[in-house]
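Several structures are given next for inspection.
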Structure I
Amino acid sequence: MKQTRLGPVVFAIVAAASAGFLLARAHYAPVPGVEHRFARQLILHFTLSRVDDPIIVLGDSIVEASTLPRSACGHAIVNAGLNAASTASDLGGWLTPALANKRAFAIIVSLGINDALTAKPAGKQVFADRYASLLAELSKLTPRLFVVEITPVEARERLTTDMQKEVMPTIRDFRSALRELATTANATFLALPEMASPFTIDGVHLNAEGYRAWEAAVMQGISQACGR
């Protein structure tokens, strides 16, 4: 009797599928953390392949580090956070192939703090144009779009008082564009509740208190999407 080698065959199939998926994404321009970007996209693709009509929360490290419920109103809640993402990160082009021709029940976007934290932030109009382009791309994937207000920063750990004073005007400037962007894109703007200090672990990334406020805004959007 000929001995079967099912294990190696399965491994080869999975490896080939993974390699094919990554090679299909090779048109992306090199960016910092490109390996993490591809790895997150592949895991997101595998996750989304198992569910239909997901509620996707899309954004940066604040999203990636969040611990949202697994589902709501019969729809899986999928974490599509990508560390260091900004409006210049082509998140629409990153998410679309991971969905693989599926549609999302709803997409909630939480993005913008990395745009403000760069050494030379783009102006408000550039930020608005990039965000608008992202929302236009995402609107092809879902009829329910939500935009979360950008989280503030605080003087804590390595983020000094001077740094906070320098960054917060940019965050406020970017924040002021979001309501109009949401309205134009037929999306719903989700304001953040007040965050009691300290709300971060390092001036930027949220601690438990910060996440309570952020998750309240996200869950408000999910409840609206669910018709509650």
Structure II
Amino acid sequence: MSNLAREIRYNYNEYITWDDDVRYELIDGVPCAMASPSRLHQKISKKIFRQLDNFLRDKPCEAYYAPFDVRLNFDSFDDTVVQPDIFIVCDESKFDNKSVKGAPDMIIEILSHSNTRHDTVIKFRLYQRAGVKEYWIVDPLRNTVEVYILKDGKYGVGSIYRDDDIISVYTLKGCQINLADVFYDPSESGGSEPLLKQRIINAMKENGISDEQIEKIINLID
């Protein structure tokens, strides 16, 4: 797969033959290599998934996490395959053994320095076009979650939640995600340290330090 040509458009049948040593997503037929997630990314993902999975026990909807292929337009060109960090599917008929055929009910993506535009612009448009009912964008550096709800085929203005908020999941009646748990780090002692950490992050941003540099610093602290 090292010689992929961007002018060539691929589909799912070709995608599944590629070398598994490198993870790819397929965006309108164009392969996009995926970077390995950071430790901070994985910690956040684990905590969100745990809350969702606990709520969904013995319920018809199911939560999944990457890597798992989601074929957003399987019924047409089948040339868009993504691997969301977390997603929920409530229709069992959408599954085969290796993929989800069609839009999940909810998708959660967790930002890192290498995927900010991919998740906030490219995937935002893809998920809107595919009809994903609820899309969350989690920013581990700012300790925020932006929630977008699909109405009349469009995502409206996102609602922003912070690290002491509780989010009611639109697509799962009665489900709430506690961000205090999601962003809490047990290695930090004392209630004021998480707040101090966030103030340091904000100060670095105000002084022009890039998200990539900030994430490296935070990972060293963690």
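Comparing mean count of other Cβ atoms within 10 Å over residues 58-65 across structures I, II, which is largest? Largest value of mean count of other Cβ atoms within 10 Å over residues 58-65: I.
Consider the structures I, II: one of them gives 1.2 for distance in nm of label points 7 Å out along Cα→Cβ at positions 98 and 114 as calculated from the coordinates. Say which. Answer by label: I.
Each of structures I, II was scored by distance in nm of label points 7 Å out along Cα→Cβ at positions 50 and 138; the highest score is held by I. I have 4.4 for distance in nm of label points 7 Å out along Cα→Cβ at positions 42 and 162, calculated from one of the structures I, II. Which structure is it? Corresponding structure: I. So helix-only ellipticity at 222 nm (-39500 (n - 2.57) for each DSSP H run of 4 or more, over all residues; to 500), computed for just one structure, reads -15500; which one of I, II is that? The value was obtained from structure I.
Can you tell which of I, II yields 13.7 when mean projected area of the Cα convex hull in nm² is derived from it? Checking each candidate, the match is II.
All of the numbers you see were taken from the coordinates with simple rules; none came from a lab. Just so it is clear, the model here is predicted, and its values are computed rather than measured. Cβ atoms are built from the backbone, for glycine too; each structure is taken alone.
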